[in-house]
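These are the structures in question, set out in turn.
Coordinate-derived values only; no laboratory data. It should be emphasised that the depicted structure is a prediction, and the values quoted were computed from it without experimental measurement.
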Structure I
């Protein structure tokens, strides 16, 4: 498979850098072709501004969505954005790797999403009618491909549990897994999360590295998170409300959008916490 790893950490000698090297080495050993987008090394421009739309008239008011649509259709997006889009189209698997900063991804990675996910490329595609509301959430340009997160955090695993002070890790990552990866069609694998990384000794790193190698070995076979497809019948259109008869009793919030009846979750140590976080507390 062709794997694109988008890496967002400013220090190549960091733990994230070491884990990236572990992942790439294992993927290569398994016969996969790996391409890395190292955003800090590339000096990636994170903010959207007029420079992203060189064909936009100087006296025109900047409306990012409309400008993105016009530039994508006309092929006038900037070269750095078009290069990343080509990488996404050629990759069978996308991996986003980052440290969890203030409960989300670093700004440079969010800026990668903002600029690369152009209108017409990652959103704004498909028919909008009373039966079908765009090709998204299980459909879209990137459907048929796989994606996952590699995330590090300084907090304890218990801090990110259903009753933990930070909230369940799956709730924190839901906007990324569901809103950034599943939205344009990816089959989203359960995230790989490394906890308490600031306290790691050599033995602790070896344990995390071994877990990561296992996830890389099973990249093609790990069952994806069974998110509900938007146009698959579970949602009323055009309100996009989950049908009232669906959802397990006691499950609210983000958990409603995971079809627990699909029973497609694996039982590895990385996936069990996700299943537990959906149980009523």
Structure II
């Protein structure tokens, strides 16, 4: 069986930075907690918990002046959450991905200049929630063509469009095209990060050339779900797995070529384990 592994599979820059930050703080002997799971990968989060890292869901779970280091994950947080954290008088380590921080600055500035903000992404995703929190939660969030068609934005104001960093690039372009036809005065900021575009393009190419495709990642990982959608469109035999345990190799015995890609929050050891297992069968 021919097995092709995407070169772009696995941790992106922002995730690597956030994960390394947690382990660095643990090694200093500090009491560490993360505001939400540091990444959407159960294996990594479980390993951190075994090393004493606590996951908290809300700033309200922190006592004032508590002797802890709070790490903000790569998805970032809203301005309100950041202010609340600072008021708690605890040690804060900001591991927000620089590409996400850049979007925070854009929407804050454009909102102050009187623009309507449109965020293309999933409104329930923590990254999008954080972005909206830097323009007083006045942003319009849209995720598909239908929502773009039906959007009721004030046509007298200029519009600034940004995107969730992990959004499907083709879908973003389609949504922008719909909005442009409405004759709004639009500033388009393609804030999908390069690593996401690269990963999606490579995954689609490999899927097109393979009999079957494996997409590895956490079940709550937005960027992995996007990869699955892209691969499934090119290769009907596409499977979404979290770890080797989810893989049923009986299904693969009739395939001559298998492609493998993985989301931005998938550790390299899991990718290698799957690759090795598929190759040896």
Structure III
């Protein structure tokens, strides 16, 4: 369970958005993302695949801060214990730190994934966008330079795009996303499906978002992001994994659903702390 940076099932009637290469990167300030710290408890929901899984439990810490003028910082940790029966228990611990420039031109990342307390995967590097495309320079696991297409987006920019699309009544987004995961050498094609908006007075949250005055009058949307491996040959593809959640218009997400194919894990928001938003000078 090395993947979870990011926040599928029902397909809704859709209106496609033009490819990103035909649309300029969103200007900082179009969407106001709320600095916050959220904790999600994980548990196994179902096992639709052939892999035998008896239980999954764990926790996600999502600590997001920053602003368009100083950039956005994410401190992320996901600890998961997977029990496949007969005493076979695997403990995964993913730790990641990223910084993304407010105008989405620069992105820095550092992550390590531990399996049973042993580091099995790591990445450290930075990515920069110019008129020609996106250039990634890796320091770990090996020094390497990658050249990505100009329509590639970084994680925070991707979230802003989803919120803008939801507010505009759009239901489908398709972007290649680079987040520095998988040893920093992976770009995923993504399909985002945005469901019908949920008004503030409908299906009121019962988790840590309940009773938060700052969220009480906000619309939210059910969102599913499917991630596809770009190296897979043509034809109908199956997602490598998918992430579902309810997204508030300030970027806070609740009711996580992490679909790894063989098993699906739910994430209930247990803690939510809103941080002070710093105004740009």
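Structure above, values below:
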| quantity | calculated |
| --- | --- |
| Origin of the value -12500, where helix-only ellipticity at 222 nm (-39500 (n - 2.57) for each DSSP H run of 4 or more, over all residues; to 500) was derived from one of I, II, III | II |
| Given 33, 29, 12 for semi-axes √(5λ) of the Cα gyration tensor in Å, calculated: source structure among I, II, III | II |
